Structures are given as C-alpha cells and as structure tokens.
1. Looking just at Cα Rg over 2.2 N^0.38 Å, for residues 266-305 alone, which of the labels 1, 2 belongs to the structure with the highest value?
2. Matching task: 23.2 is the computed value of mean count of other Cβ atoms within 10 Å over residues 106-113. Pick the structure from 1, 2.
3. For distance in nm of label points 7 Å out along Cα→Cβ at positions 298 and 330, which of the structures 1, 2 scores highest?
4. If we compute relative contact order in percent (Cα under 8 Å, 6 or more apart) for structures 1, 2, which one ends up with the highest value?
5. A value of -13500 was computed for helix-only ellipticity at 222 nm (-39500 (n - 2.57) for each DSSP H run of 4 or more, over all residues; to 500); which of 1, 2 is the source structure?
Structure 1
Amino acid sequence: MKILHTEASCGWGGQEIRILEESRGLIERGHEVSVACPAHARMAAEAARFGVPVTTLPIEFKTIAGFRALRRHLAEARPDVVNTHSSADSWLVALACATLSAAPAIVRTRHISAPVSGNVANRWLYRQARGVATTGESLRRHLLDTLGLDPERITSVPTGIDPRRVAPADKAAAKAALGLNPRQRHVGIVATLRSWKGHLFLLDAFAQLQRPDVQLLIVGEGPMREPITEKIAALGLGDRVTLAGQRTDPERWLQALDIFCLPSYANEGVPQAILQAMLCALPIVTTPVGAILEAVSDNSSALVVAPQDADALAAAIGRLLDDPDLAAALGAAARRRASADFSRDTMLDRMEALFRQATSS
C-alpha cells in the first residue's frame, strides 16, 4: 500500500514518535509510507532518523493555503490511504478528499483521552474516515458513545514497543555509562515536559521523601521546563534532581532507574513511556488516567495512586524504596504483560489490517 500520514502538530512527544516508528515498521514490511507536516515541526527534522520520507506543507492550522497545498499533494502523490492524527490536518484532509474525484481512503488515529464533542461537525468529520484507530480501549468507547460510530470501523491499537531494543540491563553499568552514581538509587520520569504529565506533583512528592541517597531524574523537554526549574529551586532540590533534557535513547535512562513514575492527570492513551518502563522490568507508580489501566494493574504490575495527590505519590515511592521484593515482583509482572500484549509487531499487524480494510471498503 501507499500510505500518507498527516500531522499538524509541531511538538515532539509520544504521538509524533508513534507516527514515525509505525511508518518505519510498515516501510520495513514493504509499504510505501511518507509523512506530511509543517516545515517547522520537529517531525520534519526527525523523520530522516527514522528513514521516513517527509513533505512539508502549511497544515498547522485550518487555512485556505493549507487546504490547497494538501489537496494538491494528495492529487499528485495519489496515496491509497491517508492517516490523519490531529484536528487541523484531519479537517484539511476530509475537505480536500471531498473535492477530489479519486480520493484516498481516510483513517483517523485518536491519540489522547481528551473529551471529543459530539456536535454535528465532529460527527461529519469522523464519518469521513473509513477506519478509526485509538490508542486505548477507553478512548474507543468514548468515541462510540459520543459520536455514534460504526463499531466495526473503530479499533484500539495501543502503541507497540520493540522488546529487542527496550529490555532490562545491568543497573550499575547503566548508571555508570550515564555518569550517575551507581551507589545511589534513582527515581525517574521519561516524558515530554507538559503540565498534565504531573512533573510538579512528582517534585512535591519527592521533596517529602527526605532520602539523601535517592536522586530524581527528569528526562524530556517541553513547555513546562521553566516552571519545573523554578519548582526545583523553590523546594531546595537542586542537588537531588537532574534535568536530563530530550534524549533519543530513553531506554538507556530507563535501564538506570530503580523506580519509574508517571503521575499524569489528563490526556493519556496507553503512554509509550509506561510500556518502555514495563519492558525494562521497572516498578512503576502511576495514575488511573486515560487508558493507563489497560497496561498496568494496581498492586499487580504497578502501584496506582490518585492523580494530583503528592502525598499518595510520595507514599507509593517510599513503599517501593523500602520493599525491594515488592518492587522486583511488580517489575517482573510488568515486563511479562508488556511483552505479551504491547509489542511493536502487534501494533504493525493491527494498523496494517486497518489500512487494508479501509482501502477495500
């Protein structure tokens, strides 16, 4: 198949990485896959690293110029299917395809759990798609309940991770390779620095621990960097917290952690960072937000606390620090679950089937 992904977002996080990793996987399977995004989007610069061809178009916003550029590209490239991902590009694709005599099939992927309005416009937009993928079953149920979509055309396809690339490693060696003290324990989060990821609550929780032998690692970049930096200073945690910035090798940082935290309070599907931490056999502290509980279970493969509750978060982290047997058992169970249900090949199989169904209907 000839597949085109469109992405209006100029940011960089799990959604954009999912698009490029999925594209790379389907290219490896013999499909012709490319991406269209704004010229100043981070994805435009990162696509080459994934081996994915990219075309830059002015599709960040719903404009006449964007509509014309996208319509022209669709007419010239003639993909079999176009997979849209954000609001602006989904509208531009739907309108462009409505004006083309030989339009490609549309597939829409919904990545986040933010509520979708059930208004007439959204019902029309989603019904232009011959298939809809969500990154979790709870997101799928929300779209079914809100928009009245055909259940046969909407499927949950959580992001899959390659277990050959993301796996446990010798922790002391992993710490030393990153310049960390192997004799210290490290709690960490790997996530784009966005408000709803809960970094500020994690800092409040970490300040309560009063454990000088434990360090906090924050891996990622994003719009919340300044507030996070200010919070670290206000709490007097400058010598106990490392802001590692954006990394292209998150698995190396996960392998160095002793505990992984993702205290999100909004907008999650099944987060890639959770799955990567699971494959590294890390004990996890997280929240029941979005589709996270489709990946982990409280007291079975993670400790789950209420969102925006720094006290509960601190208590769960302290429990894992004090009980290494519990931490090891949760990590082992998490790795088994991720290996069985959230592999990269499973994701590619499901998306490939969805694209074939869309092009044959």
Structure 2
Amino acid sequence: MDHTSTNQPSGEEISQPSASHQRIESSSVLRNSVLLFGFHVFTKSMAFVSFILLAKYLGTQLFGVYNYSFALTALFIPLCDLGMDTYLMREVPRLHPDEIPKQLGAVLAWKGMLTFLVFILMSVTTGILDNFGTDRFYMVVLAGLITLLRTYWTTFASFFRAINSVGYETGMLSLARMAEFVVVVVSISMDIGLLALLAVMTIVNIVFVSLTHVLVRARFTRPVLVQDFRHMLAMLRGGLPFALATIFSAIYFNFDTVLISKYIGDDSAGIYRAAYNLLFPLTMFGLAITGAVFPFASQNYSRNRTEVEDVVRRSVIQLLMIALPIALTTTFLSREIVQFLFSP
C-alpha cells in the first residue's frame, strides 16, 4: 500500500476527492478546532437540555432505565469498527486520492459486518440480563440500534476530518442532533412514553446516516466495498491498536452505570447518571482540539516535525487553560449546581 502523499492535486476528480490530497496547514488546526468546538457546544447544549427534560419527565426509575440502556449498549461500540475509524483518519491524509475510495469502502464493509454481529450479540446479552420480550428488553434493543447507527457517524466524521472538510461533519451532525432534540421535546409534550421515543429516535438516525452516506458519495468519493481479503485484513490489523483505547474508554464511561442499575437499582442509576451527565459534555473541549490536531499531525509529522510538536504543545496549553478553571468551579459549586437543576 502506497502511503506517499504529494502536495499537487491531480486535477482529475474522482467524485472530487482531490481536496483530501492537499496539505493540511497548521492554520487549519485552529479553524477546525473552532468549528468542532462550536459544533460540540451546540450539540452538547441541546443534549444537556434534553437530559434535564427527560430526567424530570421520566422520573428517577425510568430515567435510570434510559441511561442503563445506552450505557449497556455503548459497551459494544468498540466492537463495531475495532479501531478502524481512527486508523482511517490517520491514513487518509497520507494517501493518494485514487486510494481513498478503497480505504473508506473497506472500513464501511467491516462496519456493516461487525455491527450486524454486534447487534445479535447485544440482543442476546440483553435478553439474558433483562428477559426476552419485556418492555425493558425492547428499550435496550432500540437504544442499541440508535447506538450502532451513531457509530457510522464516527466513520464519516473521521473521513471529513481527514480530508480537512470539518464543516460537512459539523453541519450534518448538527442537523441530526437538532432532529433528536425536537423528537425529545415533542415526545414529552405528547407524552408518548419512552419506548415510542426510542423508536422515533431510531428512525431519525437511519435517515441522517443515509443522507450523510449519499453526501459523501455525491460530493467526495464513492466508497469501494473492498473484496481484496488481504487489504481487508490490513485495515483490521491497522485498527486493532486503536481499538484497545476505545474498549477501555467505553468501559470507563459506561460500566459503572450498568453495575449500579443491576446491583443497586434503576433509581440509583438515574440519580447517578443525572449528576454524571452534567460533567460529560465538558469533554467537548478535548474532542474539539484533538479532533483537529490528529489529522494534521498524521500527515505532517514525518516532514514537519517541529511544526507539529509546536501545534501539539500549544494545544495542550490551551486545554489546560480551559480545563483547570472548569474543574475547580464544578468541584466547589457541585452542590449548588445539582440543587438548582434537580431540586426534587
């Protein structure tokens, strides 16, 4: 596989992938960081309001079931791509445009096979833990479908970041999150119940994932579903080291909620997750900066090591300047924040 990269676009478009062949400049890191930060602020704010509305609408017990459903299914996320999304984001900036359709197609082919197997495994696990055919079982299964569909966003997001077209990621994802927010507000106002709410959210994610796939094919490149088994294995091997990070991350952020729900109770899980979800959106600062730095570093480190190290150093300093005041403020005002938002 040729991982060389030139700075001169080919001039002949393959569904316009030539933009991905341009060098990612250090100035792009700041622009992409701002775009991603704005996107995360917008979407996390809607998620923040949504979960407060849901917590008050569902009550502690059902809110606990809601969070248990997503926490349990999130444990299966790393198995859907085995690190290949991150590997894609690292490799695409280095590739010749002709190779990109094959690379993206290989990831999508693996994801299709893996998500099908993961859905079966997840459904069986849910049936064992929560009894097949119960309302709770169907809630977890629907939450699982939503979670699995969202893993396709990570593939497309990795692709957009790798070709320095972050605006497409933020635009499509923002529309999807707005649609989910509207679904939550309308569902609460119509009092349709948690099961129906999850069903509608599943449909919303199917629609927007499909639209994003169409956008990629029409505007950038037509993914080639690779039939070269050796190339497929190479993609799998490339992603596995990154899979370790996503596996431990999924366990770290979700396993505690599952344990609390199963061994203490749904009420406790609801209370625990209500407080936890106040802090989780703050990860947007790190996600915005690292999401912009990673493709730049991947493409330029071998040729412009000093520039990359300078960008990384400044990014770490920016993260510390943002994180430390937030950590101190939320620690010392935690009681007042919780009492203000969740007085009951």
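Nothing in this text is a laboratory measurement; each read-out follows from the coordinates by a stated rule. Treat the numbers as computed from the prediction; the structure is a model and nothing was measured. Cβ atoms are built from the backbone, for glycine too; each structure is taken alone.
1. Values: 1: 1.01; 2: 1.97.
That would be structure 2.
2. It was calculated from structure 1.
3. Numbers: 1: 1.2; 2: 2.7.
Answer by largest value of distance in nm of label points 7 Å out along Cα→Cβ at positions 298 and 330: 2.
4. When relative contact order in percent (Cα under 8 Å, 6 or more apart) is calculated for 1, 2, structure 2 comes out on top.
5. Among 1, 2, the structure yielding -13500 for helix-only ellipticity at 222 nm (-39500 (n - 2.57) for each DSSP H run of 4 or more, over all residues; to 500) is 1.
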